[in-house]
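*Asks:* Multiple structures follow.
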Structure P
Amino acid sequence: MGSPRLREVFTRIDAASARGKLPVCVFDLDSTLFSTAPRNLQILREFAREHAALHPELGAIAARMQVADMGWNVHDDLARAGVTDAGLLAAVKEFWKERFFQDEYLLHDHEVPGAAAFVETCHAKGALIYYLTGRHVGGMEIGSVQALRRRGFPFWLGRCVLHLKPDFDMDDRAFKDDAIADIRSYRGEVVASFENEPGNANMFLAAFPEALHVLLLTMHSPGAEPPRRELVRTDDFLLR
C-alpha cells in the first residue's frame, strides 16, 4: 500500500517555493519509477525462443512465467521455477547481461503505479525533477529518455535533469557521491528523494536530513544494508 505521506511532498514543494528556493525532487528510475520485471521477462522469452532446439523444455517454463514471477535477475527466477542445469542458468545469465543494459529493452519497463502522475504534479508545482539512475551513458541514455516520455513523465519541459553514470563500470557509491555534489550545485532545496535501494536512501537521508526520503518497497539488490527507520515506506505512488 502507498503512504499517505506522499502528499507531504507537494506541501514541501510549495513551502520551498514560498521561501524563494528552487524545490528539488530526486527520483531513481529502475524499481522506483519503473518496474524492470517486464524487461526481464522479455529477455527470458527471447532466450527460450532462440535456444528452443537445445533447450526445448525452457519454452514451456518461460511461457508459464509472468511479470509477477520476475525478481532481481532472470537466472535466479529460473532457479526458483525449478531449473537446475548450471550450464543453462549460466547461459541465461550471460544472455541477460548482454541485453538488460541496452536502450531498446528499457522500453519494456512498466511504470510503477501512480509514478508518472506523481512526478508530473511535482513538476507542475515548480520542482526541479532530478532523475538519478545507475544506467550508463553509451548504451542506455536514448532508451531512458524514450521510456520516460512514452510513460508520461515530464522531460522536455525545463526543470528536468537526467543524470546517468558516465560509464558502465563506475562504482555505484562513487557515482551517487558525485550526484549529491551535482544536486547541491543547483543551490536549491531538496524536498524529497525516492529510491528502492536502502543503502542509497540512507545516503540521501544523511546528505539532506531535512528532506522527506521515500523507500520504494519494490525490490532491491541482494545483501542490501538495513534501511533507516526515518525513511518513509511505500510500494507505489498512488495518493491515498
Structure Q
Amino acid sequence: MAGLARSVGWLAFFAAVVAAWLWLYAMARASGLDWLGRPVGLNMMPMDAWGGLFAMWAVMMAAMMGPTLVPTLSTYEALIRSADGNRAGWWGVLAGYFAVWLLFAAVIAGAQLPLLRAGVVDLLGRPASKWLAAGLLIAVGIYQFTWMKRVCHSVCHAPMTYFLGRWRPGFRGGLRMGWGLGAFCAGCCWGFMALGFAAGTMSLIWMGLATALMVLEKLPQVARHVTKPAGAALILAGAVVAVA
C-alpha cells in the first residue's frame, strides 16, 4: 500500500507539471506566438485583466517550479523511510511550497496590470523599450552576487539541512516546512520570473531556459558553479541589449 501511495503521488505530480507545460504551449499558440515568443498570428487571448494574468502566472509557476522541487520531494521521501516522515507530510510539503508561488503569482499579476496600462509592457507581456529589458537583465544578474541570493540559495539546494533543522511531522508539519522552503525559493528565484518582462511573459524559450537554470541551481553537485556565472552572463546579455 505504501508503494502504491508513493507511485500515485509521484505520477500525479509529474502529470500536473506536464499538463501545465501543455497548457502554456496552447496559450502561447492562442496568443499568436511561436515558441520563441515572436508574433506569428492574431492574439486571441489578450491579458488585460488580473484574473487572466493570475491564472497565467499560476500555471507558469506549476510548470517552471515543479521540476525544481523534485530534489526536495526526493529528500523528504528518504525521511519517510529513515525517520517519522509520512505520505501526508510529503503532500504537505508540496502544498506549502506551491502556496508561496501562488501568492507570488498573485503579486506579479498585480504588478503586470499597471505596467500594461502605463504602456511599459504590451498585451503579451513584452517590454515596450529595450531599456526595460536591458535593465532587468542587469539587475537580475547583479542579484546573483548578493548576500540575499546566497542565503536563499544555501537553503534551496540543501533541503535535507532545512528539514533536519525545522522538522515537523504530519501534513501540517509538511505544510509549514513547504511554506518555509517556498519562501526561500522565491527569494532565490524571483529574478528569473521577473525576466519574463524582458523576454515576453508568454515566451516558451524564456520559460524553458529559466526552468533549466533554476533546476541546475538546486542540484548540490553543480549549484555553486552555476549561480555566479549565470549572473555574469545576464549582466553581459543586458549590456548587449542596451547597445544593440
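Rule-based calculations on the coordinates, nothing more; no lab input. As the structure is a prediction and not an experimental result, all values here were calculated from the model. Cβ atoms are built from the backbone, for glycine too; each structure is taken alone.
*Asks:* With distance in nm of label points 7 Å out along Cα→Cβ at positions 114 and 226 as the yardstick, tell me which of P, Q scores highest.
*Replies:* Q
*Asks:* Taking -0.64, -0.78, -0.98 as the value of log10 I(q)/I(0) by the Debye sum over Cα atoms at q = 0.16, 0.19, 0.25 Å⁻¹, for residues 146-209 alone derived from one of the structures shown (P, Q), identify that structure.
*Replies:* Q
*Asks:* Could I ask something else about it? Once FRET efficiency 1/(1 + (r/R0)^6) of positions 58 and 178 (r between Cβ atoms, R0 = 30 Å, to 0.05) is calculated for all of P, Q, which comes out largest?
*Replies:* Once FRET efficiency 1/(1 + (r/R0)^6) of positions 58 and 178 (r between Cβ atoms, R0 = 30 Å, to 0.05) is tallied for P, Q, the winner is Q.
*Asks:* Taking helix-only ellipticity at 222 nm (-39500 (n - 2.57) for each DSSP H run of 4 or more, over all residues; to 500) from the coordinates of each of P, Q, which one would give -13000?
*Replies:* So the calculation was done on P.
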